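No lab work stands behind these numbers, since they all come straight from the coordinates. Predicted model, so just to flag it, every value in this text is computed and none were measured. Cβ atoms are built from the backbone, for glycine too; each structure is taken alone.
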Structure I
Amino acid sequence: MHELNDPKRIAQCARIRDMIRQVAADPAHEDDYYAESYHHWKLSPTVPLSEIEAFEKRAGIELPDSYVYYLTQVGGGGASPGTGFSDFKSEWESYDGLQDVSEQLTRVMTEAEWKERYGEHEYEEPGTIGLCGMDITYVAFLIVNGPMRGHVVYLDYDGDCAPMWPKGSSDFLDWNENFYSELLAGYDIDPTWKFMWQAPGNTKALIRAYQKADDLEYKKEVIWSFQKFETLPKAAEPFFADLQDPELQACVEEVRKYFRKKAGGGN
């Protein structure tokens, strides 16, 4: 039974809906690849809770609250961080696998750990619902069962790449809000694969993300995320200067080179 009376979630849904309106009204985003080709920043009508509960009864599951909040208060499909959310339907041809739990998606693992333990995954892991395409080879899935229930994960078509988890937060509503926040801030996240790899937020948020990270590869991706800014923020310089690891310094140099080239200053 979904209560749907959490004021924080209600406010978050209102923010997301308002942000989608702002993005849709901005001519700068008319030609964004997935918007132009698929959803045009339009939302489908919201879904009555009774329809969602009818689906849950047929499927033998209870959908994550974050997803139900979105369906009932933001939209039943359409605009999304990728190719567009399919319109919610209370009846499916098959509910196979929805009640199961994917062992691979019970926690976040580094790429090295995943390769050692598994090495491959199904195109659609048990206990997940496909949300939207994110780039040429990745699809965003919502986990509906298990410890990571309510979180978004990216899985590649071929199944030989480690599951990717959205940076910042993989919670379904947070993931949506982070995407539209990045767009409205004017950060470079087009094409959408950039949003998949980059950490969300301003300079302070990126530095905090780096400081909280334990995995070297994740730290590198946070450093590369500075390329989303129009120019290299001044606050990034002392942060970069404190990095001593040679691999991290190599990433910093790549970022600086990117901005030099962008400014027309050569290599």
Structure II
Amino acid sequence: MIFKSIFYSFFILVFFIGCSSDEHKEEQHHEKEHIHWGYTGKGAPEHWGALKPEFAMCSKGKMQTPINIIPTKDVRLRPLHFDYQAPATTIINNGHSIQVNVAPGSTLRVNGVTYELKQFHFHTPSENHVVNHEFALEAHFVHATHNGDLAVVAVMFEEGRENRALQKIWSHFPKQKNKEIPINLSEREIFSLMPRIKDYFTFMGSLTTPPCSENVKWIVLKTPMSISSEQVHKFFRVFGHPNNRPIQPTNNRVIYE
């Protein structure tokens, strides 16, 4: 009888320990599920690949962006053909950047492929470096084909004079996250955010944010634009921290110029 009592007591103890352990694992699982990707803390770039299965490329990919651009092949690159014919429609603080959405109708043609401009957004400091040089700000103009292939045109901004083209966007920073507000920005004003001389570096890479999908065509314009320190600080204050992903391994990729 005493042996039975001891046996049942032991069984109940093991059962509750097992339940407690399972509950703890369940809590950890849910806690992990609720971590949103970002640039600080548990959602920082070094953790992106583990946050969700669909983010695995962020840690396992071999053609990730940003990179330190050191050209490996000097060739005669074909010129970029921009035909921006549509205005920006809305601006949004998506929690990771300030993004400006563009109406359909603006295109980029490169190497016989036509991409349509979808949106552009900003990172500070720059995500890509050029021969070890980090810039104050980087703009990404995201283009896509009808099949969903992506081409990102990156424009670097060096600290100096105030940028009037940026100022209109900076004066419309949304006060609330994830709420689109209208913005009146013409196609000419969008195009003025790029340098007149459009010599460029190009390489294959990835999105710089989750899910870090690869096979993205990167076009980094060589000539930087100007931005004042006040404009940089105003953007920085929106998030209170940098919103750039660290430099990723080049892994012997060819970088053309």
**Message:** One of I, II was used to compute FRET efficiency 1/(1 + (r/R0)^6) of positions 99 and 115 (r between Cβ atoms, R0 = 30 Å, to 0.05), and the result was 0.60. Which label is that?
**Reply:** I
**Request:** Figure out for me which of the structures I, II the number 142 belongs to, where volume of the Cα convex hull per residue in Å³ was derived from the coordinates.
**Result:** I
**Request:** Work out distance in nm of label points 7 Å out along Cα→Cβ at positions 59 and 147 for each of structures I, II, then name the structure with the largest result.
**Result:** II
**Message:** Going by relative contact order in percent (Cα under 8 Å, 6 or more apart), which of structures I, II comes out largest?
**Reply:** II
**Asked** For which of I, II does helix-only ellipticity at 222 nm (-39500 (n - 2.57) for each DSSP H run of 4 or more, over all residues; to 500), calculated from the coordinates, equal -7500?
**Response** II
